[in-house]
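Take a look at these structures.
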Structure 1
Amino acid sequence: MEAPAGEALGREATAFLVVLTFWLIVIFLTFGLLSPYNGTVISIIVACALSAGGAVFIVNDMAHPCGGLIYVSDEPLRIALSRMGRG
């Protein structure tokens, strides 16, 4: 018996997120090991890591548009449906 489509998509998204996180860890670890140790380099690596982490968070949050930190309202859709006579 196959899993429901939403459940399979959730597993694929989790696997993608794990691989992406591992890939980013390897990249930033490599940058940290190969760069000179001074404040400017460390602050740039931290800023880039926070930027990449924020981008992954926003993409993950927008996968569920009706919940989460960034909430997309369904009110415009309801208004449009009521004007079309389907609501």
Structure 2
Amino acid sequence: MVATMAEDTEHPTRDIPIGLVGSMSMIIVIYCLMALALTMIVKYTQIDVNVAYSVTFEQIGMTWIKYLMSVSLAISLPPTTKKLM
């Protein structure tokens, strides 16, 4: 994917590192915010390490989100694993 991006940019030596660092920075911030939100919802000792968000939402009475997350995962996982093969 990075190779195809390099063909479309005017200054690939400058634009690709900026794009990669920028996207990784956004992912890190989102990941940290999700972890912070998870620890604000329930105590750290009550978090299940295998399925943290599903169990957490179930503990606070929002079981419908557990099913929404399962459907989202079922939709998004096959295309992702197909690209890895």
Which of the displayed structures (1, 2) returns the greatest value of mean count of other Cβ atoms within 10 Å over residues 53-60 on calculation?
2
With distance in nm of label points 7 Å out along Cα→Cβ at positions 61 and 77 coming out at 3.0, pick the structure among 1, 2 it was computed from.
2
Please state which of the structures 1, 2 yields 1.68 when Cα Rg over 2.2 N^0.38 Å is computed from it.
1
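Every number in this text was worked out from the coordinates using simple rules, so none of it is lab data. Small disclaimer: the values here were computed from a predicted structure and weren't measured. Cβ atoms are built from the backbone, for glycine too; each structure is taken alone.
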